[in-house]
Structure I
Amino acid sequence: MGTSRSKLILMVGVLGISASAILVRFSQAPSGVLAVYRLGWTVLLLLPVVLLRYRAELKRVTRRDVLLCAASGVCLAVHFLAWFESLRLTSVSVSTVLVSTEVIFTALGFALFLRGRIPRLGVAAILLAFGGSAVLALSGGAEAGALSGNLLALAAAVASALYTLIGRVQRGHLSTAVYTFLTYLACFVTLVVLTAGSGTPLVGWGARELFMGLALAVLCTLLGHSLFSWCLKYLSPSYVSAAKLCEPVFSTLAAIPLFHEVPTPLQLIGGVVVLGSVLLYTRAERPETVDKPSSQRIRREE
């Protein structure tokens, strides 16, 4: 596989995840319902593949694996609920930039819980990212509840980081297919319980919302983050991480004509600071990760 082709496939993945915020905004269903539909379709599409190709590995899964995958799924469910609701309250540009700080929270969790080491330049990048995030979180906006939406985006980033850290442990001995299937299944069950438990009906939202969930599952999960995992075989983790930073840019550009959301100067400054710091961190981490096996790399898979 040539590098040029791998980069082209990586860009397809970036475009896929960039559609996520736009689709959520177009949806008229509650955040929990849309998340249930997305994960329901994802599990349904993965089920035949796992049963046909990974049945033997499924039979070897231990109770510990099931518990950790369940915990990972709960974190992913919290991520979806918080981020989807964030997009209802704040602008696409601010929400997507803040949720991209997941890389920074993953690095902190890696150092605190998995005894990892953060390079000095990485520490500077983390401090810079928090400064930019504070600017964005307090930047307000035209919509009511913008601050709540900004804080929800940060909460979504933290939840995604926990999901990634658990995945780092599990992918050392489980295939990506089995790990993601078990995690997505746990996420789906968690979303159903939380959404139904809140009194929100899961049905009756029409075929349009079911299609939105299917589009999120195919474009953002299967043709988005799954392609990122595939590209890690041919491209460095730092390159893939840097490419993901195009998501807030593409989403913001799409939101301008679709929703008439033009970022304010303060939001632009905060966004540039955050994205720049995340890019700086991926560069700082590169010497320590580029030559490590895939099971030792920090990855993001929403």
Structure II
Amino acid sequence: MRIILDTDPGVDDALAIMYLAAQEDAEIVAVGSVHGNVPSPLAAQNALRVIELVGIDAPVAVGAARPLAQPLQTAEFVHGADGLGGRAGAAPRGKPVSESAAEQLVRLARAEPGELTLLALGPLTNIALAVLLEPDLPKLLRSVVVMGGAVSAPGNITPYADANFFHDPEAADLVLGAGFGDLTLVGLDATEQARAGDEWLTAVRTLPGARAEFANGLLEHYAGFYSQMFGTRGCTLHDPLAAAIMLDPKLATYRELSLAVELTGTHTRGQVLSDQRPIASDAYITSTAGAGRVPVRVAETVDVPRFLEQMYEALKVS
């Protein structure tokens, strides 16, 4: 699978890149950074750091510096001031390319229609901008996997919204309504199941090599944050799960739903909306959330032991 990665590294984004680097059937052909866990320029630097560590040669483009219609918010309180739990280290050797992440995405999709899969691990600002640049983008990409949203689960930044959609609700709504024919949403409904506990973290700590050492530094920081919330040692592997489901869809079960994103609610901005009532009247349905949109494949249940085993095997690669 040939992949364009849109990301905001971020601890779990870095772990997702490490996961992909270990898979023989995955090729990252380009990376775009986006605001989210950290500002977009720092996200690009972190993406370069991680792909250089794992030996990936791919262009990295700096993406959107802010959301479409609200002030920038970032999450260093989760990921550390450097976005990598204090483990960023020296500056990367490489530099970002001159074009923007949205421009890079459109150019590559036009050059190889139907060949590339998009994995979006941060707010969807770059993807929304790419759709505005190229309205046929949904026809040009092979498939799209988005880590974001909370359809039936509670949010993690508000009671109703996950961080990625909350950081740019307008972009998320635009992308969900753009007509992508093969879009999988790996939201909190699925990722909150992907908890790595003390036993798994302890096993990973014994792995040798530079990659495992870096991963363990990330996981130590991440588990420290999550342990304060849950009272037990562990962490939730949001982005790595989305990467794993992209390559191995049988890791999850799915439901197809037409979705929209709340943009104006005082308390619910960024919430994913879907009309799940068994209503027969088309006239009635047309006024509800997501009406007329191409359905999205929403990941629901996850084979967590199998995913954690795959993640462990990926981190064993030296």
Structure III
Amino acid sequence: MTKSEIIRFDGRSLFAFCVLAEELHFGRAAYRLSTSQPPLSRQIKQLEEWVGTPLFVRSTRVVSLTPAGVVMYEQARQICADLEHMLRATRQVARGDAGTLSIGITPSAAHSPLVESLHSFRRDHPTIELDLREMDSVDMTAALLARQLDAALMRPIVQSDKIKTMPVYEEPIVLVSRTESLFAGKSVRLEDIARHPLIGYDQSVSPYFAEMVEGLFAKANIRPNIVQKSRLPSILTLVEAGVGVAIAPASMAQAHTAALTCRSINAANMPRAQVVVAVSKDATNPLIHSLVGALLARRSSA
């Protein structure tokens, strides 16, 4: 079949051929096709002329397939099924009901309720495939702009006017220490924290938490005793090893081993750790809207 023949091909005629091949009766086939017998007869005749051979044997009593018609019906039935599948899949994607979503997620949100939100989204949209990629927030803006990610669940450190963000989760930050630490009570003051070795955040990898912790002590005019800087979740491993204490988002701290304990921090205007969903403003994947809508709806109902 040449390209010009493919261009001339009429899918409606192929479908009509399949219906007639199944019914072997022009009246019943015309009824299924919501047409009358004369237009159907003309359509089949045109198809036969295009193929170059008779496809049906017609008599006053019987309609049957020719040997060529039998071969064509076997192929045409599969083609029609494939076309139906193609249209259904295409329309699902256009509605945001199917396809693949590449989502970046910051490690510090891996133990937050956002993971359950993603599970619920996947359960409610079983035809959508989620490609989850754990990445540092500092790397996600470039990945979104390069279209390596469709969406990112990250800390609010976006520095591009081509990216839009919406908060989807926030939680308290807490003091994390070994369970046998010298801290007493369920809460602790910044002054007490400053008397102990503190594991801080590496500005180049975790600028959001680095600025949050430094700002917290700066506003209180207190100098913390930062003995080492790292990133989550390595910071919690250092706490467990006895290097010092740390300030971390509650969900991640609580998900760590039983060797660690969390205490609220008693300070004025305590900040809360935010996670935002970030997407490129010129993103074309229609599934993004379904994801963002689900995350925002879950946040508003929480």
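Computing distance in nm of label points 7 Å out along Cα→Cβ at positions 85 and 117 for each of I, II, III, which one ends up highest?
Top value of distance in nm of label points 7 Å out along Cα→Cβ at positions 85 and 117, among I, II, III, belongs to structure I.
When distance in nm of label points 7 Å out along Cα→Cβ at positions 173 and 197 is computed for each of I, II, III, which one produces 2.1?
So the calculation was done on III.
Have a look at I, II, III and say which one yields -13500 for helix-only ellipticity at 222 nm (-39500 (n - 2.57) for each DSSP H run of 4 or more, over all residues; to 500), as calculated.
Comparing all candidates, it corresponds to III.
Tell me which of I, II, III gives 27, 25, 18 when you compute semi-axes √(5λ) of the Cα gyration tensor in Å. Before the final figure, lay out the partial values.
Values: I: 27, 25, 18; II: 29, 22, 18; III: 67, 17, 15.
Comparing all candidates, it corresponds to I.
Taken together, the values in this text are just the output of simple stated rules run on the coordinates, not laboratory data. In this text, all values refer to a predicted model and were calculated from it rather than measured experimentally. Cβ atoms are built from the backbone, for glycine too; each structure is taken alone.
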